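What follows is a set of structures for review.
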Structure P
Amino acid sequence: MKQLWQRWRAHRESRAVARRAIPEPLWQLTLARLPFLTARSTEDLAELRRLASLFLDEKEFTGAGGLVIDDEVAVCIAAQACLPVLRFGLAPYRGFVGIVVHPDEVVARREFADDDGVVHAYDEVLTGEAMAGGPVMLSWVDVSESGESADWGYNVVIHEFAHVLDMGDGEADGVPPLPSAEAREAWIRVMDAEYASFCAAVDAGDATLLDPYGATGVDEFFAVSAETFFVMPKAMRATHPDLYRLLARYFEQNPAAFTSG
């Protein structure tokens, strides 16, 4: 029965890949736009392209504010979204369908109640947002500049899809679903120590490799760490070796072996 199901799934995926095949010129344009991908092995890029086709087949893109979602936009997002799940496939992304792309950053109205029950309202500028059950919201300006922003460890697509992975167990707490209690304990031990050290550095005004926004919560720390892990891996391995090794085990990838940043 298991072999039958595996054959059925493989057949279904092959049909989806054929249906949403990415033309070679468009794939080469996407790689040129995202230079942190170009040093990857031929096998990695082939699998990334296959997963991107499956992603395009499963997700629904919506343009907001007059933005038209063409193939260039969709493939650029898909390639980056699939990078974190290169080794374990799209199953962690099956809990949502929608991806909303705005032309630029958006302003969201927020409210919170303080300890006295007084409600405060404020505006928050967003370049991306991942919500439980979807959709994922992205700013196209930030997505389109991912090649350049990699130089300072910023990638809005990887950031938001790291949040999706984090919420895989129902809570955005900086701890994605892990295979065992022991693995979870090991994760928390390293992540909490790294987060505490990072927050101390930010509070002291020290320059940090990781985006200082990660100090706002351990969930954001995981997301900004994932960004830097994929787009500036050698710098991260040198600056945060324990954190790098933790993410390398989780993602089952060693991007520092391929890239120069």
Structure Q
Amino acid sequence: MNGTSQPPILEARGITKSFGGFCVVNGISLDLGAAEILGVIGPNGAGKSTLFNLLAGALPIDAGSIHLAGKDLSQARPEARIKSGLGRTFQIPRPFPRMTVLENVMTAAQNQHGESLLSALIAPRQVAAQERSNAIRARDLLDFVSLSHLEDQPASVLSGGQRKLLELARVLMAEPKVILLDEPAAGVNPALLDLIIDRIHAINKLGIAVLLIEHNMEMIARLCPRVIVMAAGKALAEGTPEEVTKRADVIDVYLEGMPA
């Protein structure tokens, strides 16, 4: 169940992945509502990041199925999933350090005429017009994440928190229906954490669903009406943050020793 009256935008059924005979993700199923922020929590080694890699197509699934807005993406390549509306960020942001902040955002635009040599040769005006349109949109997104003042700076100058904000702008440039956020609070100072939480809420209000991995339980409580607790590759519990954190099995096995 996705906790909403709307049909799920992202559906995963029986997702399974093994490495060397060890099952890292074991039959995980989830529904993400079209207007939902769903959290996935659990200790290191629970299989959370592997689950994200399977959903995003960075790793092939051994069994199960993945559907986005009814479209089967189970065997689709990562770039096909992005084009279908499934975006993701990474725990450690990966900007192009020598490119400007603005250029980093523009690289995420989809269906670029300029990527084709033929288009660049026979329709240079169309390519240039698209570039101008992309630059306008990229600047709007930088304003959305409060990085406009750094648009001409190389991405290498950004702090850890600013790189997280840049990733949000970059993933939005691809016009996703769903965003997979991998530990957006990791390495972020408290001054920027509130801004990141606010921007995630704002993204969700735009009609974009969010699936969130996070160790910071304060952030989970502020963002996620519903969470799934993973352990040893399986779903242990599901409910509100308050409900799952009161469960003895969650407390005993998964929350003790987790970073605050």
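Taking distance in nm of label points 7 Å out along Cα→Cβ at positions 135 and 223 as the criterion, the largest value within structures P, Q is that of Q.
Work out the source of 13.8 here, i.e. which of P, Q gives that when Kirkwood radius over Cα pairs in Å, for residues 143-206 alone is computed.
Details: P: 13.8; Q: 12.2.
Computing Kirkwood radius over Cα pairs in Å, for residues 143-206 alone on every structure in P, Q gives 13.8 only for P.
Can you say which of P, Q returns 3.0 when distance in nm of label points 7 Å out along Cα→Cβ at positions 15 and 63 is computed?
Clearly, the read-out refers to P.
Of the structures labelled P, Q, one was used to calculate relative contact order in percent (Cα under 8 Å, 6 or more apart), giving 26. Name it. It would help to have the intermediate numbers written out before the result.
Numbers: P: 16; Q: 26.
Only one of P, Q returns 26 for relative contact order in percent (Cα under 8 Å, 6 or more apart), namely Q.
Starting from the value -10500: which structure in P, Q was helix-only ellipticity at 222 nm (-39500 (n - 2.57) for each DSSP H run of 4 or more, over all residues; to 500) calculated from? So the calculation was done on Q.
Coordinate-derived values only; no laboratory data. Quick caveat: nothing in here was measured; it's all calculated off a predicted structure. Cβ atoms are built from the backbone, for glycine too; each structure is taken alone.
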